[in-house]
Structure P
Amino acid sequence: MNTNLLNHCNRLIEEKGIQVIDLKSIDLTGRLHHISLPVRKGILEKLMSEGVGFDASSYGFSKVENSDMVQIPDLSTAVIDLFRDAPTLSFYSTVHLTDEKRSPFPQDGRYMAKKVEKLLQEYTDADKSMWGPEFEFYIFSKVKYDTRTASSYYELEHAEEFHKNAYHAANPFDVYDDFRDEACRLLNQVGVDVKYHHHEVGERGQQEIETYFSDLLTTADNIVTSKYVLMNYARRENLFITFMPKPMYQQAGNGMHVHLYLTKNGKNAFYEKGKYANLNDQARYFMGGILKHGAALSAFTNPSTNSYKRLVPGFEAPVVLTYGQGNRASAIRIPKYINNPDETRFEYRPPDATANPYLCLSAILLAGIDGVVNKIDPETEGFGPSEKLDMSDKNRDKLSFLPRNLDEALDALELDNEFLKRGGVFTDQLIKQWMKIKHEEISAIGTMPHPFEFKMYFNL
C-alpha cells in the first residue's frame, strides 16, 4: 500500500467533506459500472486490505457458480465526481480473486494493460507507449428507440441546420461550440488533458474532441472518463450523446482513431531522419505487426455489429490494411504535418468507442510488439506505402481488406490469436468468452426483423 497516496486521499476526504466513496470499473464488453460506499472512519484502509465483493458473472467475467470477486481501488486515480449531488471521491478499481493473496484477476483490463507495458520493455527498444485518442460523437436534442415483438424503431432529432462542408464549421452552423468548451473544461477538471475540439464532418451534429498523449493505462482510463463526463454533462443539458459508430444512414460515422508512438528514456523511439516519413525500423516493424494482425485486431478494436456500417468506402473510414502519409483511406495514416521529432507517430484509424479500451489498446500494442519481434516489414508484406489508394478492379487482389462484418472479425481472431497470448496477457479463456458474447450479439441482431426489411419485402 502506498502510504503517501493513502494519506493524500484521506486528506481529500477531510478537506472536501467527502461523503461517498465510488468505485468504478468496466465489464468485459466495456460498459461502465460502479458501487458506492458511505464514508466512515478508516474506509480506504479497509478497502485496500479487503476490497469490496461483487458478482463477476454480471460483468461477463465468470460463470455464476464461480463469480465471487473483489474490487480494490487504485488510489492514484482519485478524482472528485462532478455529477453526484453528495461530495463523492471516485476511483477506478482493479479486480481481484478471492484467494488468500487477493491475486489479480487475469481478465481485468487494467491488469492486462500493466502486463503488456512490461512486455514492451522486454521485447522492444522502448520503455513506454504513448497514445492520443480522438473522440468522435453526435449530439442529439431528442432520442427515441425501442424494440418489441411487433415494433422496432429509432428517432433522432438535432438542433443543427443542414450544412455542407461541416468539418470545422463555424457559427451560426456550429451550434454546440459552447457545449464543447464547457465539456473540455470539465474534462480538464478531472485530469483529461484536451488538445482541441471542433465540429466534425457529419452534418447532423457530429463533434470531435482530441486529447494529449498519455501512457496506455492512463489513456484507457481517460477514454472511460471522457465518455462518462460527456454523457453526464449532456444529460444535465437535456441533450443526448452517442459514440455509436454509425448512428445515421448516409452520414459520417464515429471513430476513435488513436495516435501512437513509443519512447525510450523520454525520447521518441520511432524517429530517424531521412527514412520514409522519418520513421525508423522499429516503427516500421511495429506498423507491420498491426497491419499483419489487423483483421484479428478488429474483433477488439471494432467489436460491434454497428462498427462495420462505419467501415465502408466513401466516408473517410478505412477499409484496407495499408499505410501511407496523409492517407485517410488507409488503416494507418502517418501525419504529414508533423515536423517535431518528439511527435513522430502514426495514427491507427479503424477503432471506435464501442471497444473496451483496455483490451483494444493492449491488443494493438501486442500486435506491434509481435511486428518488432518478428521484423514484419509492412512494405515487404504488401501493405504499402500508399499515398493514394488504388481500389480499381486490377489492383483489388493485391489489397488486404479489413473484415466486412463482426462475423469475419471473429473468424480472423479464431485463426490468428497467438500474438495476443504473449506473456499471458490475453488468455484462452478470455478469448473464448469474448467470442461467445459477440456471437450471441450477432445472433440476436441477425434474427431480428429490421425496419428496412419492411420497406423492401412487406408488399413483395
Structure Q
Amino acid sequence: MESTKKINMTSIESVKDSLDLKSLKVCVIGIGRIGLPTALSFANAGLKTIGVDINQNLIDMINNNNFPLKDEVGYEEIFHRVLENKNLSVTSNTKLAVESSDLILLSLPTPMNKENIPYYDALQSVGKNLSEILQPNSLVIVESTIEPGFIENELINLIESSGRLKIKQDFTIGVCPENANPGQILHDFTNLPRLVGGIDENTREIIKMIYNYVFSVELIPMPDCKTANAVKLTTNVFRDINIAFISELSLLFEKLGIDTLTVLEAAKKKYNFQIHYPGSGVGGPCLPINSYQFLNTAKRMGMNLDIIDTCRKMNEKMPQHVIELTLDAFKESNMPIKDSDILILGISYKPDVKDIQLTPAEEIIKILKDKGAKIHLYDPYFSSTDVFGIHVNSDIEQIISKVDASIIVTGHSEFKKIPITTFNKMKNPILIDTRGIIKPIDAKNNALIFRGLGRGTN
C-alpha cells in the first residue's frame, strides 16, 4: 500500500502543527487492559487512532460496538463516542495500520515463562515486523514495562534489522511507561504523573508535547529510555518488597496473638509509614514480573539482588500459608480435608477487577485439589463462566449450604457486604479470611471456626 504519511515525527514544529490540525495519525499495537484505554484516550483527544491486536475475538467484539473492559469506570462512554465519530478503528492487520500512521505506540505484554524469566516475544516480534513496514520519519513509543536497556540494546537493533531504517536518521524512539491500576485507569491516566524518556532530547520533547496534548498530566523528563524504565520498575518493586515485609510480620503476629490490621492502622499515623497489607499472595501483570525483570537484569550483569529475591520468595509462599490456615481449621473441626467441599471467594488477583493474571487463587486451588478437596468458585466478575476448569457460581446463596468451608482470597468490595450469618449456612462452619474482611469477634460471636491471615487468632 502507498503510504499517506506526511508528518515528520522528528520535527517539533511539524508535530506541533499536526496536533493543532488534529492530523496526527496514531497506531496503538496491543489493545488489551492498558492498550485499549490508551487508544481511547488518543481518539478522544480528536486524533485518528487505529488499534491493532492479534486477538481476532477482541477485534470482532470492538467492531460490534461491545466494550470489553466493563470494570474500567468511565471508558465505556468514551468507547461508544469515538467509534461513532470514527476517531477509532481496530484491525488485526499490523501492516495496514503502521503504514498509514505517524505515531506507533507499543502496549504489549511482557509476561514470564515457567522459570520466572521475563520474556519479550511480543515486543521482539513487532520490532522485527516494524523493520519491514515502519515508514520514514516515524516515532515509536514503548509504553510496555520493560527492563532497563531493552530499547537501547535490543529493540532498536530489531527495527534496524532489515537495513531499511536507521535510528535518528529514519525513525526515532522513546518511552512513556504506563502508570495505571486496573479498575481505575481513567482516573490514573488523567491524574498521575508519567515518565518520559527518548533516544535523544528532541525525541523526549516531542513525546512530552504529544502526551500533554492527550492527557494533561505532569510529565517527568528522564535523561534516556533506560532510566525511565528503571524508575517504573523501582516504584512497583518497592511495593512488592513492602508487601512481603508486612506478610512476613503477619505470620509472626499470628503466633503472638497480635492483630496485624490493628498494628497497621496505628502505624499509618506515623508520617513516614506507607501502608501495605498482607494477603494470600501478590499477582497481576506488574509486581511479580517487575521484580523478576530486575532480578533478570542483575543476573545478566553478574549481580545478585538478594532483598528482591528474598521478598519474592516470601510473597510466593503466602498461598501455602493459606493452606496451612485451612488445614488447621479443618483439624479443629475434626474433619478431613479430603472429599470436602470448599468455596473460594474471589479469583481475581486484586479487588474489584476482572483479571486473573498470576492470581494467588490459582495456586491455592491447585494445592487444595491435590489434597482431594472439591473446589467451588464464587466471584462476581466471572459469574457463570468457567475458570481454571471450574464453573463459577452466580449466587453465593445457592452454593453456600453445599460447602464445608469458605476461603476469602480476593478482597472484592461485594464480599464486605455479605452478612456474617451467611457463613452459618455451610455444612461445617469453617471460614478462612486472607484479606481482613471479617472481624474475628464477629466470627466468634457466630460460632465459626475462623482463621484470619495475620489476625492473631490461632
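Descriptive notes on the structure:
- Among candidates P, Q, the computation of FRET efficiency 1/(1 + (r/R0)^6) of positions 304 and 432 (r between Cβ atoms, R0 = 35 Å, to 0.05) that gave 0.50 used structure Q.
- Ranking P, Q by FRET efficiency 1/(1 + (r/R0)^6) of positions 248 and 288 (r between Cβ atoms, R0 = 30 Å, to 0.05), the structure that comes out highest: Q
- Structure with the greatest value (metric distance in nm of label points 7 Å out along Cα→Cβ at positions 224 and 296, set P, Q): P
- Source structure (of P, Q) for helix-only ellipticity at 222 nm (-39500 (n - 2.57) for each DSSP H run of 4 or more, over all residues; to 500), computed value -10000: P
- Each of P, Q could give percent of Cα pairs over 12 Å apart, for residues 96-135 alone, but the derived value 67 comes from P.
Read-outs throughout are calculated quantities, based only on the coordinates presented, and are distinct from any laboratory measurement. Fair warning: this is a prediction, and the values are worked out from it, not measured in the lab. Cβ atoms are built from the backbone, for glycine too; each structure is taken alone.
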